[in-house]
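There are structures below to look over.
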Structure I
Amino acid sequence: MTTYQITVRYGTRYQRYHTLTVDAGDVREALRAAADRVPDEILPEADLVELRVAVDPEARTYLEEA
């Protein structure tokens, strides 16, 4: 299983973002799971979806640590 972060951009006058995470076996499964969790009220104004592997905050390195 991999944790994916999905970001949906929506809004006509001002762009806003709805972010969610899903655990899935692959990208296709992640997109399907995310689609079912996008709130109905943002659907008419959604125009872009981004999917990426979620970063584990505990494993993340920062510049001062490199």
Structure II
Amino acid sequence: MIVGDYSKRSISNYLREIRFIAEYYPEKPVSDLSQVEIEEYVLYLKQTLNLGRDKCRMTASALQWL
């Protein structure tokens, strides 16, 4: 990410999002998550926690980076 000229704040935000999804699926490495599991996590953020579109997009970006 440093080579891609991401800010330090972006890097820490992305790492935090990856940590959150790792806590949601503790039995499986984040790199092995399927697209369905990721979609379920984003739905959890949206429907259960009532988080906004920006938070869901940042989560998707962090997982895409991974």
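Every number here is computed from the coordinates shown, using simple stated rules; none is lab data. What you are looking at is a predicted structure, and each value in this text was computed from that prediction instead of being measured. Cβ atoms are built from the backbone, for glycine too; each structure is taken alone.
Given a value of -0.49, -0.66, -0.89, -1.02 for log10 I(q)/I(0) by the Debye sum over Cα atoms at q = 0.14, 0.17, 0.22, 0.25 Å⁻¹, point me to the structure among I, II it was derived from.
It must be structure I, since only it matches.
Have a look at I, II and say which one yields 3.0 for distance in nm of label points 7 Å out along Cα→Cβ at positions 12 and 52, as calculated.
Of the structures listed, the value fits I.
Hey, helix-only ellipticity at 222 nm (-39500 (n - 2.57) for each DSSP H run of 4 or more, over all residues; to 500) derived from one of I, II reads -18500; which structure?
II
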